[in-house]
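Given below, in the form of structure tokens, are the structures.
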Structure P
């Protein structure tokens, strides 16, 4: 029997179309809504703005609504394209779909992050996952589950500070440089993801994890939601960014397809 999610993936990858009976109970939305409450990096001045252009009954008698929006590339649930921290690497529109659709590996460090808001995923955490579920699959998107998305959209709780422009007091978990190198050098991953604002932990000053991941021409997914509703192994992730030509990043609608 063909899994329900396989037909979706097949169509997204441009392979043979299959009839699909989608079970809503097996789809988890991993994206936060974009609105006035969306959390952005402290240096962003604008946030998300939605301007209503038209909304009402037209002269012809039918209802019509149209809006325009403004947003930075890097805010809410979004993609960090490789060019974000690596000159000459892929832009948002150039990231292959094959790197954004694949097995979802969820590394649960919730308890450790609760004890240390600046916790960094270690190689030991990754090896612990592999001791339970086997080698990280090729093409996997490896996501840190820290429990941070449950703090959304409280800026002080998500970022560690609610003060505009304050980058000196950021506190949230991320990956360590060692774990990032392990993933890009020892495993064949598609991307990394976090339920926090950055794949680097809050106090980082050199953004070394970005440098390593983006430098390997791989993308990062930040501010993922509801990873607590996804198993550590067995789900498939589909993370499709807005196709911004030349973009260093883009908003993402990400979903998990449960086994």
Structure Q
């Protein structure tokens, strides 16, 4: 691998990934005590950086973390892009509460661990259609932690693993009330009763960046999607900050690939 493609930004310095060191007492590693954001990189810029930092700040407030000024993160993006010479791809920003003593309580004086990584290669805006299973893991929409991107991702990991094992590309996670929350790491969009809808936050949906933009543009509405109404879904999509994936089927029910609507969503989110 080219050395420029294996650089990371760690706590203010660009270093080779092989030299980057996370302390064994880091609470992100030991306890999942942290947050992350996955972001598109286009032409050397993160188009929606401020939105990602808004969500990061909201998550930090919930976790009682004090983030540095936003200029630190903006400078990190510029430094890593410049050093790696990667202009298109994706970046992941990870923030942990840093090192601490044994046990649950953090130290009185916290020094965050800040890590930014970069992956080359423009992501396809529209992926190949996939089939979805229904996960046995539930997202609790009544918990405030379901609304932020913490480092605790086991329900999503296990849901994806089991889906693939059963021949699916991904899985839908139910909410607390026999409704759909989201996929393992994606917002769920469904054309249901001639209306494009996405599950509400109280059903366990993460307030995704792309999800928020679609709602702002009036391209979809929030609506609870009961599991027993999934057979009425005409078309569906999974959406993340990196792209859009049409859904070919849910369990045994095959769906129609609405190419026109796929292009409309992709244009609005990723090509404008």
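For mean count of other Cβ atoms within 10 Å over residues 59-66, which of the structures P, Q scores highest? Show your work: numbers first, answer last.
Details: P: 7.8; Q: 15.0.
Structure Q comes out on top.
Given that relative contact order in percent (Cα under 8 Å, 6 or more apart), derived from a single structure, equals 18, which label among P, Q identifies that structure?
Of the options listed, only Q reproduces it.
For helix-only ellipticity at 222 nm (-39500 (n - 2.57) for each DSSP H run of 4 or more, over all residues; to 500), the calculated result is -4500, so let me know which of P, Q that is.
Structure P accounts for this read-out.
Identify which of structures P, Q gives the largest calculated value of distance in nm of label points 7 Å out along Cα→Cβ at positions 155 and 211.
P
Of the structures labelled P, Q, which one yields 0.65 when FRET efficiency 1/(1 + (r/R0)^6) of positions 187 and 243 (r between Cβ atoms, R0 = 30 Å, to 0.05) is computed from its coordinates?
Computed on structure P.
Could you figure out which one of P, Q the value 69 for percent of Cα pairs over 15 Å apart, for residues 107-194 alone was computed from?
Matching structure: Q.
Can you say which of P, Q returns -0.78, -1.17 when log10 I(q)/I(0) by the Debye sum over Cα atoms at q = 0.12, 0.15 Å⁻¹ is computed?
Derived from the structure labelled Q.
Each value in this text was obtained by applying a stated rule to the coordinates, not by laboratory testing. Computed from a predicted structure; not experimentally measured. Cβ atoms are built from the backbone, for glycine too; each structure is taken alone.
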